[in-house]
Every structure is written in C-alpha cells, then in structure tokens.
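All of the numbers you see were taken from the coordinates with simple rules; none came from a lab. Only a predicted model underlies this, so the values are computations on that prediction, with no experimental measurement involved. Cβ atoms are built from the backbone, for glycine too; each structure is taken alone.
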Structure P
Amino acid sequence: MLLAIDTSAGTSVAVVDGPDRVLAERIETDTRSHAEKVGTLIAAVLADAGITASDVDAVAAGLGPGPFTGLRVGIAAARAFALGRGVPVIGVPSHAAVALDAEGSVIVVTDARRRELAWTAFAATEPAATGIPVAVRGPELVRADEAEALFATLTAPGAALAGAVRVDAQAIPAGGLGLLAARLRAAGAASSVLEPLYLRPPDVTLSAGPKRVTA
C-alpha cells in the first residue's frame, strides 16, 4: 500500500494499491488550510481504505510546482509519516499526476497566485507500457492575463505542442500521484529526492552578512 500526499494547490491525500488501483482519495481545494487539513485527510483515507498506518509500505510526496508555504506542508507530512513508519518516500512532480493516462499531449495548469499560473507540457504517455507521463516543457510561470495567448501559440498547427489540451487543476489528484509513484517504483525510476519545485524565489532571504549594531 502506498500513501500519497500533495499540497501544491489544494490538499489531496490518497491510498493506492499497485500501479492501477486507487483505494481511497480525499481532496480539499482550499489553498489556505494545508496544515489544518493534511493530518485529518491522512486519517480519513486510511479509514476509507480499511487499512492502518502499519499497512503502508511507501509514501509519495508531490513536489510541485507550488507556492512555498503550501507545498512544504505536504512534503514535511510525507517525510514525517515515512520516517515514523520506516518506509521509503518518493518525490513526484505534481503536474505529472494530472497528466497520468492522458490520451494525448496536455498542458497542466495550476494557480501560482500573484496573478500567475504554473504550467507543464506533457507528451502523450510514452512508453505506453509504463504509463509514465513525459514532460517536454516546464514547469514555468506565466502571467494569468498572458496565458491564453501563450498556449494558443504553443498548440497552434505546426507548433511543437500542436493539439495539446489545456487542463486546469484546482488540486492535484493524490490518487494519480500515488499511481505514478507506484509505476516509477516498478520501472526502477523512483527517486527519494524531495527537492520542491519553486518557480520564484522566497519572499524572505538571509542577509549577506551580520547585522551592524550601532549605539
């Protein structure tokens, strides 16, 4: 059993069994209550799936892209659960969960706040046997008022992403995230690196040197 957690947009938690079976999934689209919701959702999906924490043998963490404050909640929760259980944690790009099993090329879009959108373009899933989406561009930021023109250019006939379908996600489906993590494990491509995909620098940075004190 694999527990999947993502807080890059809303808060989403799921339990999956193998690469094709979602046992339980809970999603909250509120983008301001990750810390309050994630523990409750973990308990809920375990109960929904009829299992206990001891049945979980791996944890998947959505790596974003996403805002700093929200994204780190899910990664920390995944790391803490995995540490407590002594099981591996798998880092998964969040947008790839939306592109999972898409029939053709897609552009996955999420709200990056500050009137910006985060997006990643995926080719049709290749190779078909693994069911693992392939990112061909992104993740990147685009101003919300410029997104329609950008995507129209990228998907125009003859363009590299011609015919790609735009998919806007209010929250990342943790079920898809978990299935993708299971497929990555089966393919020997799972990564334990939990490097968040931040597309802008943090609002607060450390000063270059010690603060000068004056009398």
Structure Q
Amino acid sequence: MDGWSAAAVAAVVGAAVVLGAAAGRLSRLLLARLRRGTRLPPWPLEAATAVLAGAGCLLTIDQPGRLLLVCWLSWWGAALAAVDLRHHRLPDALTVPGIGGSAGLVLLATLIDADSGNVLRGLICAVVTSGLFAMLALAAPAAMGWGDVKLVASLALLTGYVGVPTLVLALACGFVLAAVVALAGIALRHWTMRSAIAFGPFLIAGSWLALVLS
C-alpha cells in the first residue's frame, strides 16, 4: 500500500464495503426473480458480498486491474454460491452471462492496468480448463455437473488472465477446501460417503483466494 495513507485506505475499503452491500441486495432481488434462482432472507448475501468486497479491496488496493476482477467475483460469485449452497444447482441465467461478463472485465482490467495480466492467456486457460471439466462431467456425472463446467470457464478466464500459477492455485484451493469440508461433515456425521455437496462455492472461494493472495 505504498503511497496510501491510513485514512485513504480506510475510505476506499469503506466505500467497497458499502457498494458490496448494495450489490448484494441487488443480487438477492435478482435471484428472487430468476426462474431457477432462489429466495434468500435479508442480509446474509448483502453481508457476504460486503465482506468479500472490502477484504478484496484491502488486499489488492495497489493493483487496480486485479481489484476490478476481485470485486466482480465477490458480487457475481457470492450470488452463484448462494444458489448452489441452497439448491445444488448453478443457474444458466448467471453462469452463461458470467462468461461474457468475465471476458469484458479482463479487457477492462487490461485498459486500467496493462501489467495486470494477459487476455489471450486467460482465454486459453478458460478453454482448456472448461474442456477438462467437461470430460470429467461426461466420465463422472455424479461428481461433476455441467453448471460447474460453465462456472469454471469464467473462473479460469479470471485467474488465468493473471497467470497460470494463479489458475493452478485457484483449482487446488477449491479442491482442498471441498475435501476438508466434506471430511469434516462425514466426521460430524452430517454427511455420508455418498452425500452430494455443492462444489461451485469451493471453486469460487478458491478463485477469490488465488486472486487476492497470488
């Protein structure tokens, strides 16, 4: 945060928190209108989006291009995670437009900060990674859904734009988080070895962590 005073950082992060809460409210209202969305009680989604936006801003405040991607993932990703956690589905109304939105954001990130990443690399990572996930969905449909395939296209684009190591870290974090939570659920007897868990939120969380920490 070189060149930033404590007051300036606090103001920017505070603004991110407020805007995140407003974006979370917008997401909640939108999800209630989607055919395959969900109805959420007030505040949980607003609070989650505000926290993610504020923390992401604090950790990437010196990197405007990456900050843009983190804010997008904090809003769009939180909305998708909310649906997947409640219903074990990722609606096309969010995943498909999300690919275009992510592509537009990486282009804007390049305009804001040319050193923030490489658009062509991000596109290649998106194609390769979604292709691998598609093969996994065909081979083991019980383990991988097509919603995850569409989701990972955007996540691979965002993280691959920053760098291949960032993409690898995102996927590793996602799988590790899912494994840890699944093992904890089995140990606490909330789930069994055959229980299905929503994988989308872990992929989103892993990508968010990779963007702010890599």
Handout entry: Structure from which -25500 was derived, helix-only ellipticity at 222 nm (-39500 (n - 2.57) for each DSSP H run of 4 or more, over all residues; to 500), options P, Q
Key = Q
Completion exercise
The value 14.0 for mean count of other Cβ atoms within 10 Å over residues 49-56, derived from one of P, Q, belongs to structure P
Fill in the blank from the handout: Re relative contact order in percent (Cα under 8 Å, 6 or more apart): value 26 computed from one entry in P, Q; matching entry is structure P
Completion exercise
Value 20.4, calculated as mean count of other Cβ atoms within 10 Å over residues 17-24 from one of P, Q, is from structure Q
